[in-house]
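I've put the structures underneath this note.
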Structure I
């Protein structure tokens with residue numbers, strides 16, 4: 001009979017409810033975007049993060065298109081509105097439109113090449129807090 005290792009105890013998760021309010025968008029990881037936190041990080045005690053990201057100015061590749069990675073366990077992006085051209089290591093550039101989704105494996109190098117003025121993305125990330133690194137050529 002196999003003996004299983006005890007699983008770490010996590011605090012009980014709370015319910016996260018978030019209703020749309022334009023006032024909830026705030027500055028975040030990138031200075032060309034605003035983020036609307038959906039309350040998942042607090043409700044899960046850091047297990048996961050979910051936010052809506054919207055771009056706040058036209059795409060300037062010199063500012064936006066920087067190859068980088070995130071030290072995550074899981075990341076999924078869903079296009080809510082508009083379109084975005086993303087480039088993923090080993091996959092090349094992919095045009096994503098409203099209704100498109102993709103995952104980004106841990107530490108995959110990627111960048112945004114372009115996006116529509118009305119682009120909004122939903123991101124779900126585990127864990128809630130993670131490191132981001134820029135790839136320097």
Structure II
């Protein structure tokens with residue numbers, strides 16, 4: 001088999017997932033929050049890492065996984081799906097594995113989605129802000 005003809009693909013490592021989660025949790029602690037769940041998945045929406053703060057609601061675990069999976073497999077911020085739903089596009093609710101709740105953001109490397117990060121336990125806008133703080137760890141070299 002000539003492997004030279006196979007494409008190469010960036011993947012999200014456990015080390016990178018930990019860096020993202022650590023940065024997100026640091027931001028949450030800085031804001032005085034202790035009730036969040038941080039989730040990192042691969043490009044297929046499969047769980048790589050989940051961290052739950054001590055006072056997170058049990059439901060936040062499943063909500064966080066669902067938001068993060070949606071961001072990965074539909075390749076866009078879950079806020080976009082929430083906005084479509086609010087515009088009256090009810091068909092969004094009929095899509096399999098769809099969770100149109102803000103707080104899930106794809107992770108992009110070299111223009112391709114390699115996974116997603118999601119936060120559950122705060123309000124949608126805050127969830128997204130904490131996701132972005134986690135993603136900043138990759139830009140800052142925190143996942144090397």
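Each reported figure results from applying straightforward, stated rules to the coordinates on display, with no laboratory input. A quick note: this is a predicted structure, and the numbers were derived from the prediction, not measured. Cβ atoms are built from the backbone, for glycine too; each structure is taken alone.
Comparing distance in nm of label points 7 Å out along Cα→Cβ at positions 24 and 48 across structures I, II, which is largest?
Between I, II, the highest calculated value is found for I.
As an exercise: mean count of other Cβ atoms within 10 Å over residues 112-119, calculated from one structure in I, II, equals 26.4. Which structure is it? Numbers along the way, then the final one.
On the way: I: 17.1; II: 26.4.
Going through each structure in turn, the value belongs to II.
Taking -13000 as the value of helix-only ellipticity at 222 nm (-39500 (n - 2.57) for each DSSP H run of 4 or more, over all residues; to 500) derived from one of the structures shown (I, II), identify that structure. All intermediate terms of the calculation are to be shown ahead of the outcome.
Values: I: -1000; II: -13000.
Only structure II yields this read-out.
Of the structures I, II, report the one carrying the highest value of percent of Cα pairs over 23 Å apart.
Details: I: 37; II: 32.
Top value of percent of Cα pairs over 23 Å apart goes to structure I.
Given a value of 9.4 for mean count of other Cβ atoms within 10 Å over residues 16-23, point me to the structure among I, II it was derived from. This value belongs to structure I.
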